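Multiple structures follow.
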Structure P
Amino acid sequence: MSRLFRFIGTLWSIVGITLLCLIILNALLVWLLPKPDGQARVERDAQAPDIAVSDAFADAPWNADYWIEHEQTRATAWRSYVYWRRQPFAGSQIRVDEHGFRHTWQNPEAGADAPEVWVFGGSVVWGTGVPDEWTLPSQLAKLYARLRPGQPVRVYNFGESGYVSGQSRAALAQALACRGRRPALAIFVDGANDVFAAFQS
């Protein structure tokens, strides 16, 4: 029993000394560091720049049409387990099918029985900021076509803006149940929305 009390006493001393050191360090920093002079510039009406004119593709010929269509595709529909998917849309830069999935460029040589690559994630995968042909899944399909010309694959974009990794996993489970086949490869590009969601709660 005396060993237990000795251990608790030692632990209490360590915690107490650590807290005392932190309090002293904080007091020293408050005393030594310069105080704000009240003249710091704060822009209360500051706004983020318009992404339609501030991104890397501002001079692209499709840019203005893309952002108009992007605004038109923001309507979503309730979907079990993943909560939302975009409504069908047929534009010149953005096409969304009846299931809410964004169009992906496909190798013309890839038949219906070709191996499939499924890509899951948030707006990076969905392709916010770029037309259908430039999304990550479309670029992956083009890369496969160029590097493996005799082995065509079909790439599918299961991404959706705002999805966290749990929604991506639910989308995989739904795709496995509904499509009736398994992909040769499933790619998940998640993380940023998970961090943002954690900071919101």
Structure Q
Amino acid sequence: MQIDDIISVVNWAREQPSLDAQRIGLWGTSFGGCHVFGAAVRDPGIKCIVSQLAFADGEEIVTGNMNNEEKEAFLSTLDKMAEKQKNTGKEMFVGVNRVLSDAESKSFFEENRTQYPKMDIKIPFLTVRETLLYKPALNASQVMCPTLIVIAGQDTVNPPEQGRALFDAVGAKEKRLYEESSARHYDIYAGEHFKQVISIQTEWFKTHL
């Protein structure tokens, strides 16, 4: 659904007389950094991509630290919840940190919740199941436009090895991997890390658009 939304916005942009329909690129971060690949596969007119802090394999993100027994029990629970949602139309919504439950995310949301109260939201718990089934590397392998992938070396939300795997999967001949080695996941959004990364990304768009 979110990829559908990206395509809708791209189509809208192409219809605007003030915009150049031949010079449209995609930028996405975290989950959005995964979605840009699916959108580019569906729209070969996309000129270039910047994917930031994304992952290659949702199953590894969700269950990578579980043993086989824990994983089987967890998957069984998710399947039962999905079946219940299908049969009843009701879905369980939980606080964002029930889904983004790593220490880095909990700290980030706790620090920013007071200043930005609209961040304190509830999301479907089955988002976890959707993440688990999501394999952005499959779409990345079909992408042929110039692609920049940005990773944070200290990221514990979407670890840098996931970004490297995504980079390896990209089918485009022209691609670049940039690592902000001392940054964590949320550090990229402000301060010196933001300034450094955004300059790299801006140059990518200037070159390829």
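Quick note: the coordinates plus some simple rules give every number you see, no bench work behind them. Bear in mind that the values here come from a model prediction, so they are computed numbers and not experimental data.
Annotations for the structure displayed:
- Source structure (of P, Q) for relative contact order in percent (Cα under 8 Å, 6 or more apart), computed value 17: P
- In this comparison of P, Q, the computed figure 1.58 for Cα Rg over 2.2 N^0.38 Å is attributed to P.
- When helix-only ellipticity at 222 nm (-39500 (n - 2.57) for each DSSP H run of 4 or more, over all residues; to 500) is computed for each of P, Q, the one that comes out at -13000 is P.
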